[in-house]
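Presented below are the structures under discussion, each in the form of structure tokens.
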Structure 1
Amino acid sequence: MNLNFIRTDNVKDYFFNFLVLVIFLLLICCNRNIETDLKEEQFTDKVYPLLDSENSRWFFFSSASRPFGMVNLSPDTEVNGAWGSGYCYKTDTIKGFSHIHAWQLSGLSLMPVTVDLKNKNNIFRDYYSGFSHVKEQITPGYHSVELDRYKIKVELTSTKRVGFHRYCVPQKEDVGVLLNLNTFLGPCENTDGILQQVGKNELKGKLVAVQTHRRPKPLHVYFNIRLNTPILEINKDYKTGNYLILLEKGHEEILLKAGISYTSHQNARNNIERELPHWNFNQIIDDSKKEWNDLLGRIEVEGGSEKDQQRFYTDLWHALQGRRIISDANGAYPDNTKEQFRIGQLPVNDEGVPLFNHYNSDSFWGAQWTINTLWGLVYPEIMHEFTGSLMQYYKDGGMIPRGPSGGNYTYVMTGASSTPFIVSAIQKGIVKEHIDSIYLALKRNHMPGGIMEKAGYEHLTSLGGGFNYYLKEGFVPYPLPEGEFGGHQEGASLTLEYAYQDWTLAQLAKKVGQEDEYNYFLKRSKNYKILYDKHSGWIRPKSIDGYWLHNFDPYQYQNGFIESNGAQFTWFVPHDMKGLARLMGGNQRAVDKLNTQFIEAEKLGFTSGNSHAAEKHPEYSRIPVNYGNQPSIQTTFIFQQLDRPDLTQYWSRKVVDQVFSGLETSTGYNGDEDQGLMGSLAVLMKMGLFQMNGGTEENPSYQIGSPIFDKVTIHLNSNYYPGETFQIKASNNSEENIYVKKAYLNSKPLSTYEISHSDIINGGELKLEMFND
């Protein structure tokens, strides 16, 4: 707009010009306000990626990554071991930028360097660089850091399967990229690295991710690299087997694209061509930010402090990562489920697009209280896709996994933890086809020859799960008389876990009209009662002869209980809390018992220290309720099940405040995030919604807690649910007003503190009147 006024002596013209100027200035102000409002709606700006980054696991930290991306590109400051590795905040030295941070998988570490005659021969062994957090920028989908040693600014972003690097380099220096193809990265060793130049700007290569204790077979990682700068020469160090790529001088900005595949060089190249055909780095940052914003924006919160909202979206961000894609853009994927490796092909639509992605995943152990509920409500398309992936493993290997890695079974943790996940997807109407076939596939895991027979990481035998005793006697003895065959052979935990999972399968048997099998699995779901000791008042391990464990201490860690103690695991009966209460002498006695446990647990902040390793600490291990690991994270909502919703509201607020409210590098999930489980739990507790049995009954119900926000708006996925939005409004909400006085669903008063899945997905409003008792 031209602001040069027309020269005139006419007063009216002056007035008109003055009016135009005022309007223009108002428009500028309005536009600035609009831009400010739009910026406020960037949910990625509310994410704090550094949360708990002092307690990192290899797959824990994420930055330049897409939701569930095959590529999870970030700096590595520690590279030894699955725990305390990857990006660890307190370590001030970068050892490379690797592209794969997944459950039991790692690979393709790159390091930009400057090279001179002094360091050229030694660069393969001496290449680490310090950095400063002051010069670092991290948001979902982007990471920027400056390498002090080389004066190189490194920027990272990615698509699903392609890492994108931008290096701002000193123009007068010789610049190269070091490829560490033979090294330890987190959980596994990379070996047999090979690199070839296939064009003046293009490289291809592969490496082998050596098998681990948990992932029993090796896996090839293929990659294709494109640069915007010509390659001058390639140097190989024969002691390390690694490569140094020297690049043409005089380029201030170097761009590098690295496509990943677990199937072939061609598919790695194809992943680049499909996902990143251009060189617009900023465009990929924007695309990544939009993808994250779209998913994070499915839930909008109002009220609470700015810190509350930041932690909420950080929790939600964690719920959408960790588990990683292993299939290519064309649907090819690695199948390691049988004796011989093969390349599988996912089903595709008429346009040749895969119907779903195939995934690498840590265990679904504890997912019934976390991602099962959150994904099923807010991200049904993700739950649908993961169900397809789990069923693909069944089609290939004859068994639904509980935590696959590299296209293979890992037998991580215990039981058949995928059963509640898939049953929940069916009961919520997310998965509607081939239900009878899915039931038969799930049943396989609950019968001889299925996954319940196997303890953690039991690859060659099927005895560690004690399943034959469970079928014959109704419980898994502790210790197993045959000896040790895998991890987590604690019989009391196994018995309770099997019983719950049997109950969830019974619900599906009923749905598909298998009445006899429904009754059979329902009967098995009562097996938890066999291990309830009325004398002590706890679930108590039994020996093979049926005798109670001698000198039983309910606060002794892993004394018949997996990653917990008896006080915590006694409450693991999510399908029959009232039945457990009756064994304890009624609701009131059960409530008093659990309330006492919470009072004691509060003294230790409701967690066993601030890391997974601290659970074995003599004091922390004896905590009665632990919100730092999965076995007892449902306990605040048990009160609601036993007709004391006020205690659910009281203790859930306490747990949120002490466990899930901070924004520090030193704590946040206490080092045991397990790929989105604890982030999901935090989101649900802050929204005031929970599902005790994992949403596995017909038309699943949600228990109402005490939301910390004044208003929560869930934008429902129209491809799965008929409603547009569901809102939770908490009037008179505050840190003091934590109790729900009255609850209304679509203006009608509720007689209980529960609502159904159909109530939510049809859209509407849940109004809660909060007060301070």
Structure 2
Amino acid sequence: MIFAIEEINNSTELLPGVKLGYRIHDSCASVPVAVHVAFQLTNGLDPEFYPGGNCSQSGMVVAIVGESGSTPSISMSRVIGSYNIPQVSHFATCACLSDKQQYPTFFRTIPSDQFQADALAKLVKHFGWTWIGAVRSDSDYGNNGMESFLNAARKEGICVEYSESFYRTHPKSRIQRVAEVIRRSTAVVVVAFVASGDLRILLEELSLKPSPPRQWIGSESWVTDPNMLRFSFCAGAIGFGIQQSVIPGFREFLMDLSPAEVATSPVLTEFWEDAFKCRLGKHVADDESLCDGTEDIKTLRSPYTDTSQLRITNMVYKAVYAIAHAIHNTVCQSNDTTQCDKFTGMDSQQVLTQLKKVSFSQNDYHVSFDANGDPVAMYELVNWQKSESGSIELVTVGRYDASLPVGKEFNINRNLTWMEGGTQVPVSVCTDSCPPGTRKVLQKGKPICCYDCVPCPDGEISNATDSSDCFPCPEEFWPNAERDTCLPKPVEFLSFSEVLGIILTAFSVGGACLAIMTAGVFLRHRATPIVRANNSELSFLLLFSLTLCFLCSLTFIGAPSEWSCMLRHTAFGITFVLCISCVLGKTIVVLMAFRATLPGSNVMKWFGPPQQRLTVVFFTFIQVLICTIWLIFSPPYPLKNLVIYKERIILECALGSAAGFWAVLGYIGLLAVFCFVLAVLARKLPDNFNEAKLITFSMLIFCAVWLTFIPAYVSSPGKFTVAVEIFAILASSFGLILCIFAPKCFIILFKPEKNTKKQMMNKY
């Protein structure tokens, strides 16, 4: 401060012709002392003036630089605020001091802790730490700073395992308890919003019984303090510091100290005697030596002579210049040449008004205040790194500028060293991240950062890490095994390429070939008695209908389309009715033939070949009519069934009208039952080759197959519904062809001696 005032007093541009005076008091970091000094400054009781010349307004205080602590600054501001005396602090960072209702005359050249708290929260979030510990000074600085940080951290989704406060004057047991909390915690990262003097006591306690490795995150109060670097177990600490600066001429000013100048200042006297281990006074104890004037401060290696890390020092420099500019704007007029009148009446209110407006640059550093008396927040990101010699040194690894757009405030331009000298970012989370395919479920009674990872339920996915919820896939999609992506559901239908489809196709084609071969045998031996006796015309028509029955099962295989859906059910219904109609005709012929052998019977002329054809056409026409009505009003159609199986799509034919489907089946069943009853009535006719027995057995198989088909059809899922229907068609068709035609073909081919009229006429 003295250097800045002398520089201003020697300036020809700032306050030319006006000399600034000063008073310096040491509050000893004590609130009562600070309040006492504040009253002294406002009352002007101390008659010491600037020694370089006469003062025109001796004893009048127009502005105060200080205090360095937040709590003393608050106390001072409440005193001097009533007198409208501006106070410019270089190191009081409590966000509460930005409240102009309570502290209308307070300004500062160091950013508010609100900016630092936001920056610390973003820093923690940037490195992915969600589970942290927090310690703070039990003071206005620590309590308000930590409150701001915790609010910012909460918005960033960061959880705090513990938040402990302590103060340097607390009992040792309190310090030990805080140290033990840090040792036993699971949070790897510790955010310390602590004054340097407080943290020193805590770290000394921690050094007695080392804790597990901890990543320390520091506020600017201690993280840039050179005296703290001796705690080597904190290597890797990172935090925000005030920007370094270079003040031209300042080192030379510090070095230019003579014993005579030192003797006039109690503070410098104490420093001098401690540095050189001698006494400046006349009274010297037996074990002490007297300073002889040969002491050279340039030979010292101490924080006093080290001007390479000027941080807070520059804040004092800015504060003095800000006040000087406010005074300049009050007592000076700028025309062609700047003229200042040191005799102009000036009070603290005028300086306060001008201080709100100051905006200037000094040594390439801009100085101005916002409506809350705060400067633009700019920090250096510093890292405690071990040097080659093994000592810890401060390394600037990035910057933070609160004036930049959101998301661009950080600029990290160097590699960081972490705890224990590591190069990998440490992990500090309550629970490891939930991978995609799972969702977070909070653990009861614990913060939101502590959760269990639960797999997504069926049909839902999560495609992001730490997803709080799972999302259902679209209707025609299904999650993969990891449940992090929706894939199209596989479409399932009975295809020609799968094993079941190949087997059913083979039996269908085989059955059709069997019917054609049987027709060929009958055609070749059509003149033989056994063919002629069994109504060859109806037999050929039956074989034709059986061929169609076998082939119509092929329409059930393959991907359903609009035409195949309509064809498969109607073709099946019509061909089966044609088949049953032929069997029914053959049964009636057998009964009529027996009646015709009775004396005086004339029945066969009423059921000759024309009537047989008409019967087949009539019964078939009724089924055609039913199918036509079904197709006109509510035909079958292809359908993607998403209900039976959640994980795949069943491509099937919807019935359209269930009544139409069951009418077709019911009509077939009605004819089959009628035919079965007639065949039972004719089964004991005295004929050596009684066809009614064969028809009875075939109808018994037919009815049994379709009675079992109904429950199997209803209960079979997916493509097996189609397979059951095909099986019923094939089974009933094979039953008819084998029961009715196999015995005859066996006699025709292998027992030709029985294929004679004589054998045919034999009676039982």
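Please treat every number below as a calculation from the coordinates, not as lab data. All of these numbers come straight from a predicted model, not from anything done at the bench. Cβ atoms are built from the backbone, for glycine too; each structure is taken alone.
Odds and ends about this structure:
- When helix-only ellipticity at 222 nm (-39500 (n - 2.57) for each DSSP H run of 4 or more, over all residues; to 500) is computed across structures 1, 2, the figure -14500 traces back to 2.
- In this comparison of 1, 2, the computed figure 1.01 for Cα Rg over 2.2 N^0.38 Å is attributed to 1.
- Among 1, 2, structure where mean count of other Cβ atoms within 10 Å over residues 312-319 as derived comes to 22.6: 2
- For mean count of other Cβ atoms within 10 Å over residues 344-351 computed as 16.0, the structure of 1, 2 it came from: 2
- Mean count of other Cβ atoms within 10 Å over residues 112-119 - structure with the largest value, from 1, 2: 2
- Among 1, 2, structure where mean count of other Cβ atoms within 10 Å over residues 296-303 as derived comes to 18.2: 1
- Computing distance in nm of label points 7 Å out along Cα→Cβ at positions 136 and 352 across structures 1, 2 gives 2.9 for structure 2.
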